[in-house]
Structure 1
């Protein structure tokens, strides 16, 4: 049922469309960073992708890993904005998509964090010490935040549909 929503609905944390706006902002900021890197910017790239990729920038990496990811993130930003709609509420398929994106991002951040903290990747010489630090303290938490935003956005959109 999609009747009139009162202001009180939006103050309830699990109905708040702000989670979806935060998810959209998260994806937009991350897309902007990938565009910066794709256009030749280097700040933070070695810590994210590794020194070799950051210095050599093979075409497959620039096209897929930077431009391609930027496009996917802009699609995710659009998903966040659709999840933020209150009238009409997002279609169930959109809510399901948002509910899938959240756990995927959470899983990505959590698995890499656990692997790094457990020492499971200690023998991997392809991961430099500075890349490990950036991953532990910035990138993995960044994915966890994005995953939480999308999961809460999907839950809020679902609750508003009820």
Structure 2
């Protein structure tokens, strides 16, 4: 679980790129390419990692795969990456994800008396709430894109 929590960082980066760039620009095929490449890589790295490390190997394989998907999406954006993605926004996402992960680990440590199912559900709810709260506190543009119809228009203006 401690490895899996950090998967939020590359997933958040990949989702921001997909939702703020590829989808509004009708470039869904690039998302498909990145995800398919990640799946193929996952197949090759999962077998040895799971064989030798078991569940920890699975978690590592998924983390590596998500990082690869994010890197592929960044590379596919090319020069537009610098135009669209502001370093401050990426830092806000990484900080939000990291704070969420730390809180989730601490929460799971102190809730050992709950059943596994209840603990997982409570951790997910707490993690989601923490992530959204952190994005709100950091005044992240990511939430503005999802809750504001003008978010896509602003993106198109940046590209012109």
Item to check | Of the structures 1, 2, the one that -26000 was derived from, the read-out being helix-only ellipticity at 222 nm (-39500 (n - 2.57) for each DSSP H run of 4 or more, over all residues; to 500) | outcome: 2
Checklist entry - Thinking only about distance in nm of label points 7 Å out along Cα→Cβ at positions 98 and 130, which of 1, 2 has the largest value? => result 1
Checklist entry - A value of -0.59, -0.75, -1.04 was computed for log10 I(q)/I(0) by the Debye sum over Cα atoms at q = 0.12, 0.14, 0.18 Å⁻¹; which of 1, 2 is the source structure? => result 1
Checklist outcome for this item: Value 29, calculated as relative contact order in percent (Cα under 8 Å, 6 or more apart) from one of 1, 2, is from structure 2
Next on the checklist: Going by Rg/Rh (Cα atoms, Kirkwood Rh), for residues 26-105 alone, which of structures 1, 2 comes out largest?
Outcome noted: 1
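Since every read-out is calculated from the coordinates, none of them should be taken as a lab result. Remember, it's a predicted structure, so these values are computed and weren't measured experimentally. Cβ atoms are built from the backbone, for glycine too; each structure is taken alone.
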